[in-house]
Every structure is written in C-alpha cells, then in structure tokens.
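What follows is a set of structures to go through.
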Structure 1
Amino acid sequence: MAKSKSTDSFKRYRIHGKFTLSDFDPESTPFAVGDEADQRAKLDALASELDELQDLLHSNGARKVLLVLQGMDTSGKDGTVRWVFGRTSPLGVRVASFKAPTEEEKARDFLWRCHAVVPRTGELMVWNRSHYEDVLVPVVNKWIDKDETAARYEHISQFERLLSDTGTVLIKCMLHISADEQKKRLQARIDDPAKHWKFSLGDLEVRKQWAQYQKAYEKALAATSTKFAPWYVIPANDKLHRNLMIAQLLVGTLKAMKMKPPKPNAEFVGLVVQ
C-alpha cells in the first residue's frame, strides 16, 4: 500500500519488533492542535471525511478494512467506536465484540469464531477486542505454555496474512492507558449507579494483574506487528485525543488505498426521470 503523509506521521507509534510500553507516554497528545474546541472540530471533520471514504470503499467493491481495538479495561474501545464513527452510516460499518469464548467456541480452534466476522467486500469492520484475547488472558493466567503461545502468534500472523492477501487492509490499535488513569475510570463507574452495568468485580481482579498484562501485550504486539498487519500504540489517557488520533490514522490509511469510484453506467447517460 502506498504511503501518505498522514500515515507517515504515525511511524513513532508503529511497532517494529521488541519494545516496552514504557516507551510510550499514555498521557501524551502528539496530534493535538489548538484547544479542546479546535480538536473537537478536527474530529468532526475527520468523521465526515471518514464517512465519504467509507462510501467510496463500498462503491469500489474491491477491498475491505478491519480495525482491531485492544486495550486494558476502561481504555476506551467503546468510546472510540462511538466518536470516530459518529458520522458514518451504520450500513457501512459493522462492529464485533469478543467476549470470553463460549463452550461451543472452546470446542474448536481459537480462530474459528473470528472467520465468521471478518469484513465483507466493501465493508469497514471494527473488532472490539479480538483474537488477541487468546494470547493475553490465557498467557497471564498460565493456561497455555510458551510453546503454545508462540504457536498462536504464528497462527495469528498466518490468519492475518490470509486476510491481507484476499483484499483486507488491517489496522491494529492498542489503546494505552496508565494504571492511575484506569483507577480513576473504574472508580467513576463504581460511584455512578448509571454506570454500574459497565463494571464487574472481576475488573478488580484483572487490575491486580496489571504488570503481567503489560508484558503479555508487549510480547504479543512485537510478535505479530507485520508489514501487512501493523500494530500502533495509541496514547489513550486523553479520550478526545485518542479518538482524534485513530480517526486520523483511519482516514490516512483509506486515502493511501487510492480508491476510485466505479465507472459511470453508459445506460444512464442522458436519462431523464419523468
């Protein structure tokens, strides 16, 4: 895929081999320009542009796009979908959320449930969590060993290679928040009865494994960030900036695809509706 100035600006946040999440400040706002009102206006403009590009993707009918969102609890996966795609037609964007695997899913290979929700031609698909849960939760809880983990990394890369080879453009974003920021967001959910549905006591147990999850993320991203399916670390303590950054990455990626609208239908030339 051809490069663009928009995607070039993300080089600092694209993963190339071994790294640590401490290399990235979750509080940083590298793409912020002006005050909050300016950023909201920019996000609104990007959302509108994304809507136009999605129409072009659909009418072009040759490619598809898969956006993978991963991150610790409260990192903002739902909020990203809500704000980045706020102007996009729901007919053109489909979202799949990955929960703990069911008994039916566990009876098959770990990628089985993913095949059913890959994007169709002309579609922009968002995975809220993803197949990467299967190299995070089992690793942290020691349900699989190092050999099985390495095998899953390889299977994931082969799966993503298949998607890429068959016309899917993959963008993978790890929403990176700090432990202190997560603490604030979890407490806000506890303190507001209207947000209790977003919280479970299990969230506190997972929080105790913060360090283990950070290491699991580092290893998984390093092993599976490829030319055809790159990983980006998105500073996510600032919710508005998180949305702005992902919207800009998406718009830049879609522009770099250099899509063209379908050729006019000769039968319609000169046609007058009576």
Structure 2
Amino acid sequence: MQPRRPRRIEHPQPPRRPHPQRSDAPASAPEPGLVRVSKRMAAMGLCSRREADEWIAKGWVRVDGERITELGARAGPGQRITIERAARAAQDGRVTVLLNKPIGIVSGQAEQGYKPAIALIGNATHWPDDPVSMPVRAAHLRGLAPAGRLDIDSTGLLVLTQDGRIARRLIGADSAIEKEYLVRVAGTLPAAALRRLNHGLSLDGVALKPARVEWLNADQLRFVLIEGRKRQIRRMCEAVGLQVQGLKRVRIGGVMLGRLPLGQWRYLAAGERFD
C-alpha cells in the first residue's frame, strides 16, 4: 500500500485592499463658511476680484499674517485679510478718466464699424483745461475700461478706469450711486404718467427701482436713477408715450460733467468722489 499523502491545508487569503483614489478624483466640498479670498477682498472694497487674483499670484496678500499664493485659497469670516504696500502702490498708480462721449461712439468693444470710447483717450483729445496736471502716458491706457455704459446715441459723462475699486462702486451689484441725465422729449405727459416714471414702471417683467423725474422746461426732463438697465430711460419714456430726441448724462454720484467739451476727456482729480 502506498503511504497516504498529508492533507493540504488551505489558508484563507486576506481580503484585497482597495486601490487608493486617483489624484484626479473630485475634491471634497469646501468647509462651510469659507469663501474665496478674492471674493472677500472685493466685498471689503479693497479691489476688484481680478486685481485680487493678480495680487495673490504676486504674493501681496496675507490671511491672518500668512502669505498666500494659491488663487483658489479660501478664508473664513473671522480671518483677517491684509495686503502688502506693493499692492497699494500699484493701485495708487492707476488712473480714472472722464470722457464726454459723443453720439456714434460705443462704450466698450468696437462693434459694427463704430469706434470704442477708449479710442478717444489720447493726447489730441485731452482737455487743455484739465485741473489735473499730469502728462498722458502709454501706461494710462493699459487696462483702462468703461465702468458702466452709455448708449451709442447718447452723449455725456462716461467713466473709464484702471481701478477695480471704482469699477465696483459704479457697476457692482450693490451699487446705489446716482446717475443724472438731461432728456429732451416730444409728446404729452399727464401728471399720472409722470408719477409712473418716478415709480411704477417695469421692464422685461422686473419692477424698476424708484427714480426722480421732473420737468426742467417745456421739452426737457431731468432723470436721476440708481440703476442702469439697457436703454432704460428711452424704454421708460416709450412706456408713457414720450419720444426721446436727445439724452445726455451730466453727473455720476458726486462727479459732474461740467465744462468738459464733447469728445474730450480729463483725469479724475484726487478730491473727486463718486460716493
């Protein structure tokens, strides 16, 4: 007889461990209460979000004293955000200009063959009586952008700026800075319709904020608005049976168009404020 072979004992294999998650797996949700540092900086009025991203990339921003360089960095409401002197210096060197925009000039990008407002900013159109004594430099045109718009068929005060703080004050979602317009109209305007112009109209199904509208003379109205919907004044007038024949913006906040000639521009003076 053949000797029996010893029985082979099978040992259970340990369970396989799952592979670690790939590094490109979706990131976990941010901690509640944390927001992007750039968004916090803009809300604090330090700069625009675009400026904030530039400063973060250059290492000019600190959170609770710690320098940050990551664009997506977040901070809680109790954390202190500070900026370096270099950021302040860069910001102080940025200019804001005031243009008396003519008809036929678009506020932003060139379109349908019409010149943009930025094309009017140069030595040839600089107002000789500008109270700010500063030579025009090429650096003043870099990054200069309109803070708000004025329709192609309207004239008057248009602001172009390199300063994100000013842009946010004028066109931010929470801006309440007044804009004043002189509007020449044709048609009749009963008292009830004038009251509707002041408060009671809607555009595109959205109620307009209260305005101040009054007669200046037989064919000219004065509008003071705190919002700037597309072609708002013209559409308001159409809603009450008036036809706009001329529209000119003469004031934004505390800054007046004044004697600035049509088609010319000047620098915003140090003592001038929109709010």
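Summary of values
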read-out: Which of 1, 2 yields 0.05 [FRET efficiency 1/(1 + (r/R0)^6) of positions 86 and 198 (r between Cβ atoms, R0 = 30 Å, to 0.05), calculated]; value: 2
read-out: Which of 1, 2 leads on percent of Cα pairs over 24 Å apart, largest value; value: 2
read-out: Value -13500, calculated as helix-only ellipticity at 222 nm (-39500 (n - 2.57) for each DSSP H run of 4 or more, over all residues; to 500), assigned to which of 1, 2; value: 1
read-out: Ranking 1, 2 by relative contact order in percent (Cα under 8 Å, 6 or more apart), the structure that comes out highest; value: 1
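Read-outs throughout are calculated quantities, based only on the coordinates presented, and are distinct from any laboratory measurement. All figures in this text were calculated on a predicted structure; none of them were measured in a lab. Cβ atoms are built from the backbone, for glycine too; each structure is taken alone.
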